[in-house]
Structure 1
Amino acid sequence: MASTYPTTIDAFTNPTTSSLLTSPSHAGQHADINDAMEAVQTKLAIGNTVIGTYISYTPTLTNLTIGNGTLTSSYCRVNNLIHFQGKILFGSTTSVTGSVQVTVPVSISTTQSSQGTALGTNTFYDTSVGTWYLGIASSNVAARFFPGIQYTNGAFAQFGNMDATTPMTWATGDYYTWNLIYKVD
C-alpha cells in the first residue's frame, strides 16, 4: 500500500506470533513501513529547515488600500501553531483610512481570540526620518488581527491602533511588518 501520510494516518496490519510470513506479507510489511518513513522524513525535512512549509498568503486588509505599494506575507503551520509574517511597503497610492485590520490565514483559537491576546510584534518604519516604532499585534476575534503601536501616556505603555496618522503620517517608502505566532483549534 502506498503511504497516505501526511493527509491521513496509515493503517497497518500487525502480524501476530502465529501469523505466517505470507499473512500479512512480510515483504509487503517492510515496503509499507519504508513508504511511511519516507513520507515522515519528507514532511519533517532535513538539516536546519523548519518543520512545516511556508505558504504565501494574501490577507484581506480593512482600512488600508495597497495601491502601487507591495504586500508580501506567508505562514507555516506546525501542529496547532501558526507562524505568520508579512510586510506592507507603501507606494505613492497606498492609503490608510481608519483603524487597520488584517485577516489571518487560519483562524485564531477561540481561547486566544476571546481574551484579546497579543499574538506577536509589529514594526513600523518612517523612511523620511529613519525612525522605527514598535508595537504588538493583538486580536479579540478569530479571523483577523489589529496592528498596534505602543505609546506612553504617563507611567505605563498603552496600545493604539495603526491608522492614517499612527504611529506617523504614512508616505511612500514607509513600511509595516508583522511577526505572529498563535494557536489554532
Structure 2
Amino acid sequence: MLRDADFVKIGAAIFKFLSGSGIEASYHEEIYRMTIVDALTGAHNKRYFLEFLEREIARCARYRRPLSLLMFDIDHFKQINDKHGHLTGDYVLREMSRRLLGRVRREELLARYGGEEFAAVLPETDLSGARTFAEQVRRLICDQPFEYEGDTFAVTVSVGVTCVEGQDIDVSAFIKTADDNLYRAKREGRNRVIG
C-alpha cells in the first residue's frame, strides 16, 4: 500500500506518490494551475486553449460531432486605457472574464487569447447554438455598464463565430476563420456578431 511521499520506480522513471491532502500535493496543483490560467483574468491562457482546441477538434472529427469557436475582443480598448488609465483597462479585462466565466459550462472553455482578445470553445455546439452563445456574450458585456473608482462607462465586444461538424481541421485554420469573422464584425460596426 502506498503512503504519501512514497517513491515508485517503473523502468527508468521514478514517481513520487502524493495523496490529495498533503501540502506538497497542493503546491504542485497550484504550480500546474499557474501554467494554464491567465493571472490577470482567471480565464485559461493561450497555451492551454491551443491544447484544448486540438483535443476537441480530434474528438469532434472522430465522433462526427459539432465544435464551435468564438473569438471576441473589446471594442475601442485602447480608448478605455487612454481615457481611464491602464488600471481601469485591467479591471475591464478581469470583470469581463468574471462575467463570462459565470456563463461558460464545465465542458466549454474560456481563454484569454492575447491583449483584449478572448476565445471560447464550445464542444457539441452547432453554428446556431454558437451564434446564440455569442449574442449572450455580447449582451453580458454591453447590457451592464462597467464601474471602476467612480467612473462608469460602457464596454462592447465584437464576436467572430465558426463551426466544424465532424471534420478534422487544422487548429490554425479554425482559429483564422473565427478571427476573420471577428475582424469582419469590427469592420461592419462594433458590437456585432458575425459567423
Structure 3
Amino acid sequence: MFRTHPLLASVVVIGFAFLTMWRVRHDYAARGKLTLSSTVLQLVMFALHAVASYSFLDSRMSEVDMASPLFVLAVVLMVVGLLATVAGMGRLSWGDTVGRSVTGLRTAGPYRFTRNPQLVGYFILLAGWALLWPSWLGLAWLGLYCVIAHLMVVNEEGHLRSAFGREYEDYCQRTPRYFWVPRKGV
C-alpha cells in the first residue's frame, strides 16, 4: 500500500481539488455544463481522497475490533450512507449526476431534506469507514472529505443559480445545504 504523511496527502488532495474546481467553474461559465475532462477530474479528486485513507487510517481488517459497539455502528453507518448515496444519485440522470447535463431542478425524494443527498450519504458512509479504526487521524481524513465536497458544492450552487434563478433561490431557502437541523418554534 502507498502510505505517505497525512499532511502531505492533505496538501495533494486539497491542491488537486482547487485545480479541479477552477476547471469546473470555467466549464460551467463557458458551457453551462461540465466537459468530460472536468467530470473525470472530479472523479479523480474523490479517488485521491479515497487513496489518502491509507495515510490516515490503519486500514488493516485484522486490526478491526468486531466485538466493539463501534463496529456495529460503523457497519450501520456504511450501509445507511451507501443507500443514501444511491438514493440521491438515483433521482438524477447520469448526466445530471456528473454535471454533464441539466434536465431540471430536483426537489423531491431525498432532495426535500438536503440539497446534496449523495454527498451527505457518502459522508455518512465514510464516517462509518473511519470508525472501523477510530482515531484523530480518521477524523482529519473525514474533514478532508468535507473540504473537497464543500468546494464542489459551492461551484455547483453558482451554476444552479444561473440555470434556475429564483426557483433555485426558493429551494435554498427551504432546504439545507447539507443537514436538516430543527429550529426552535418551527
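Supply the structure label, taken from 1, 2, 3, corresponding to helix-only ellipticity at 222 nm (-39500 (n - 2.57) for each DSSP H run of 4 or more, over all residues; to 500) with the calculated value -15000.
Going label by label, the one that fits is 2.
For which of the structures 1, 2, 3 does the calculation of relative contact order in percent (Cα under 8 Å, 6 or more apart) return 20?
Of the options listed, only 1 reproduces it.
Quick check on the output: 48, 17, 13 is semi-axes √(5λ) of the Cα gyration tensor in Å, derived from one of 1, 2, 3. Which one produced it?
Clearly, the read-out refers to 1.
Thinking only about distance in nm of label points 7 Å out along Cα→Cβ at positions 92 and 156, which of 1, 2, 3 has the largest value?
When distance in nm of label points 7 Å out along Cα→Cβ at positions 92 and 156 is computed for each of 1, 2, 3, structure 1 gives the biggest number.
Every read-out reported here was derived from the displayed coordinates using simple, explicitly stated rules and does not represent laboratory data. All of these numbers come straight from a predicted model, not from anything done at the bench. Cβ atoms are built from the backbone, for glycine too; each structure is taken alone.
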